[in-house]
Every structure is written in C-alpha cells, then in structure tokens.
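K.L.:
Right after this note come the structures.
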Structure 1
Amino acid sequence: MSRVPVSGIEVFLAIVREGSLRGAARSLGVGAPAVSHQLKAFERKVGVDLLARTTRSIELTDAGHSLLAGTASAFGEIVDAIESARAIGKSTTGTLRLTLPRGAYLVVIAPVLAEFQMRFPDVCLDLSINEQLVDVVRDGFHAGIRLGNRLTTDMIAVRLTGPLAPCYIAAPSYLAAHGRPQHPRDLFDHKCVRHKFVTARRVGDWEFVEDGQTKTIDPPTRLIFDSMQSVMQAVRDGHGIGWSLRKVIEDDLDAGALETVLDPYVPELPPFYLYYPEQHRRLELLRLFIGFMVAKRDKRDPGDPALPVP
C-alpha cells in the first residue's frame, strides 16, 4: 500500500477553503508557486485532477468533490488531535508518573515535596515505590529515579544527589545477644536480613572495602524480603543484621533503635539519578520537575555546577 500524501491533502483543503492559490499560500505561510507545485504533485500521486483552474476561478472536479467530502472532517480531527498532543507536551498541569525505590523517595523527594506542591499546585506526582528495575517506557512512566550504577545507557540521566552513604545496622537487642561483628568475615557467624530483586531474581550484593579493594560477600541469610521496608522492620525487631542508606534510618540511629556495624569497611554508593527516555525530553511537566530538583541539589551542594535541564 502506497503512503498517503498527507501534506498534499492539507494544500488541497487550504485551496478549497480560501478559494484561491494565493489565499491558500497566505494561510499556509508559503509562496503561491509552492502551493501550485504541491497541488500538481498531489494530483499526480492521486492520479486524477482535483481542481479545474482557470484565470478567474477554481472549481472542484467530481474527484475533488469526492475527496473533499471524505477528508475535510477527518483532516480537521487529525489537526485537533495534533494540537491536543502538543498541548499535553507543553502543559504545566497534569500528572507526572515516576517510579523510584523507597530510599529515593525518603532521600530525594520527601524533604522537598511540600515546597514542590506549594509551587506547582496543578501538578500531581504519581509515585510508584518499587525496589525493582523498571522499564519506564513499557510500564507507562514518564521517568524514574535509581542509583547511578543501575541505569541503562539508552536513558537520559540527571544527577539528583551526591554520593550516598550506606550502612549495615542491627538492633541493640540483637547485638547484645549475638555480639558485634568486627570484620566483614564475622558476618558468616551472624543472622543476616537481606533484600531480593525480584526482576533480577537475585539477592542484593553486600559490598565492603578493605585495603582499597571492594569485595562482595554472600553471608548466610535467615530472612529475605523483596521490600526494603520489610527488611528494616525485621532488623528493628532484632532478627539480624541488615543494610540501608544511612539517611533513611537517621531517626532510628539518633533514637538508639538501631546501631551501625562495620563502618570502616562500608563503601560509598553512587548518587541517585532521575532517568527518562528521549521521547519525554520535551514534556513540560518533566522539565518543571527536573528544574526544581536540580535547583535543590545545587542549593545543597553550591560548589557543584548545575547540570543543564534537558
């Protein structure tokens, strides 16, 4: 099936609407010779004359009448649909759908959420808290937030934080009963509570640094959850040693509900990044959100040059 010459339909309808080639040229913002050329090319593709042209008038042929009857309304609907799509892309109101882990929500979003909602009252943030790797295109999200080491190369990424401090923690009751590990190898004599990535079908790595070398260990595990919130609750309840971002459990540390272990061996994590596909680059709601979050990042880290907002 041959391609439909849509631009030719637009020229044809403009001529009929304006009653002349010059009128059509003015409405389309082009020269009259260009309109004449496009009409002739369109008629060649259709295979029949659509307009009978004289020095004084332009009249529809029978084929032209048939084409006008079948396309005028439909082309108007296409134009309306395009304008609607353009309005969505430029709109500063509506819903922005994001996927992110709970840690990213607590570290990145929660501290500035009230201010964002006050400044942009017509924007609804639809946040899906998910620890798993998510395909934002397939699953209908505008963007996601993940650690920098978990991004795919086909996404545009904007850094939202500096490097992150993780920690290994346990409840005081657990440490009183089982002792405090002094070295990562001591974990093999402890109960560990770990997180599992369902989509990757694997338990999250536990990494440590010793003598400048990063090492991954796989200690005996008594409890595994696919929810970081459940991991933390089990650790608070004294079921074993777990892992968390330090910022997420600061209140527990300050209150003495949790204690850190093995601090000298814990490596930094890469920053949180917001990532999104190329096709969402022009989405105004996303641009608003990125601009706000980058400004907050640079206020926290004034020596860090701002990244350009896509």
Structure 2
Amino acid sequence: MRAIRVFFLVLLPLSTSERGLGGEVTPQEKKATIQFIDGLRDQETGAYKVTADGKPSLRACNGAVKSLKALGEKVTEIETIQKFVLKCYDPKTGAFAEPDGKPDVTITSIGIIVASEVGIDKKEFPKAMEYVLANAKAFEEVRIAAAAVEAWGAKGLKLNPLIEVVDKAAQAPVEDPQDGSARDIAAVAVSGLRLEHPITDFVRDLFLTSVLVPGQCDDGGWRKKGEKISDIESTYRVMRAFKMLDSKPKDLPTLAKFLASHRNKDGGYATKPGDPSSMSGVYYAIIISKWLGEMEKKK
C-alpha cells in the first residue's frame, strides 16, 4: 500500500459531544457491571481501584466515574472522590501523582480530567494545566495532555507547542491500516480536535476512507503495530476518532462480538479476553459500547 501523509488545516470544528446513554447493554448486564464497579470502591478512601487487590488511584476513579455516567448511573458519595483527588495534587508544583507515586504529564492530565468529572473547581488545582503545558513533549504526552485541555477548556491556553507535536505526528507515513496505522492516525485526529486544531473535510475523508475504516480487522477491532490480534485499548482510540469525526466503522456487529468477548461472569470486562476483569477493561468496553449503541441508531 502506498504511503500517505496527512496535515491538519483550519476549518470549523466538528462536534465532540459524547453525551447520551445509548442502549448497548441489557438491564441485567448493566446491573452486574455497576455492581462490579461498586466492588472496586475502596472502603477507607471512597476512591476506586483498578483491581480488587490494587490501591485507590486517579486512573481508576476516572474510569469508574465515566463508566457509571455512560451507564446512566449516579456517582454516589462524590465528595469522597473529590477529597481523594485533591490529596493527589501538589499545589507547589502543580502536578498530580498517584498515592506513593511520582508526578508526570500523564497522571497530572488524568488528575485534571477526573477533577473536572467530579465537579472540582479549577481554583482548587490552579497550576495543573501550567504543569502539563510546560512538560508535555513527546506525542503520547501531548495526546493525554490534549484530553486534559478538553476537560479544562482551551480558552486562553497557549497550545501552539502541543499543536506542533500533533502536526509532526500527522506527517508520518501510513502504510498498513491494520498494522497499527489506524490506531496512530486516530490518536492524531483526536488530539488535534481536542486542541481545537480541526481538519478539512478532505483530510477527514482521507482519515476515514484510507485508514480508519480499512483498519478494522476481521475480529472486529483494531490493533497495535506488529500484533496479530486486536486489543481493546487500540479499539477505544479508533472508536473515539470515529465518534469525534461523526462517522462509524463498516462492521458494527463484529465489533459488538469483539467487545462481548471481553466480558466476564462477574459483570466486569478484561483488557484481554480470558483475563480477570479490571476497571480499565470496564472503562474501555462501556465507553465503546455507548458509542456503538449511538452509531447503530444512525441511518
């Protein structure tokens, strides 16, 4: 397949609304999944854990809160989560860190996102975005930083250094959509849109028809470069791009089967079929399922 190069160009931004409940899981499955999520809530702190034997974390809280909202469920005792999140914030450096962990761009970005999700005023973590913008250098850092910018609000922020990283990533050649290129291009597209650096209709269509749509594998998902099977995290990245580009994959039924293969009897989801359930698996599966349900309703 010939290599293609794509560049961001200015145009009016596309809708990035991800509101709505969808009807992706049965009432029984929904109830079981909510119970699984509740089972990962730490009794002492009120925060969530990725696994039952793990420790409370910002990452788990983000996954739990977003999953519950996607299922149409109210997050209870939200004040305890707010308290936990703020304990992870260092007002001197502006960074977030997991308990007993070190601060970095990824965790600080997640801290900003979950703080926004649980209704903490930005005045309570005023230097967090400053830390992220000063330290996000590599593309993967910029990718998660862009999600934090979306949660924080882009107005007044100096985003050109981040946009330059995204534009550079957009110039990388795309050779095989089913060998990681769809995942990569999805991350580029989503990052640009989150940074309010939109694309033309021409480039949007190029993304979709040349990379994202043909990148769907026979098992219904998308995969990383060099892998032989799809994974749920790559599938999540690509599905977010479809959502933000207001489009959908060619094969929704097989994608639904791919998601179902990650579901366990405990009501949770694994990040890999056959593995134990985790908050990460639940988050990816529930959010993708919500988008899938919304896409199925479109003509």
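Taken together, the values in this text are just the output of simple stated rules run on the coordinates, not laboratory data. Note that the coordinates shown come from a computational prediction; the quantities given were computed from them, not determined experimentally. Cβ atoms are built from the backbone, for glycine too; each structure is taken alone.
K.L.:
Of the structures labelled 1, 2, one was used to calculate helix-only ellipticity at 222 nm (-39500 (n - 2.57) for each DSSP H run of 4 or more, over all residues; to 500), giving -14500. Name it.
P.N.:
Only structure 2 yields this read-out.
K.L.:
Suppose mean count of other Cβ atoms within 10 Å over residues 175-182 works out to 13.8; of 1, 2, which structure was it derived from? The partial results should precede the final answer.
P.N.:
Values: 1: 13.8; 2: 19.2.
Structure of origin is 1.
K.L.:
Which of 1, 2 yields 0.8 for distance in nm of label points 7 Å out along Cα→Cβ at positions 63 and 279, as computed?
P.N.:
Value 0.8 for distance in nm of label points 7 Å out along Cα→Cβ at positions 63 and 279 corresponds to 2 out of 1, 2.
K.L.:
Related question: A value of 1.56 was derived for Cα Rg over 2.2 N^0.38 Å; which structure in 1, 2 was it taken from?
P.N.:
1
K.L.:
Computing mean count of other Cβ atoms within 10 Å over residues 207-214 gives 20.1 for which of 1, 2?
P.N.:
2
K.L.:
Computing mean count of other Cβ atoms within 10 Å over residues 143-150 gives 23.4 for which of 1, 2?
P.N.:
Comparing all candidates, it corresponds to 2.
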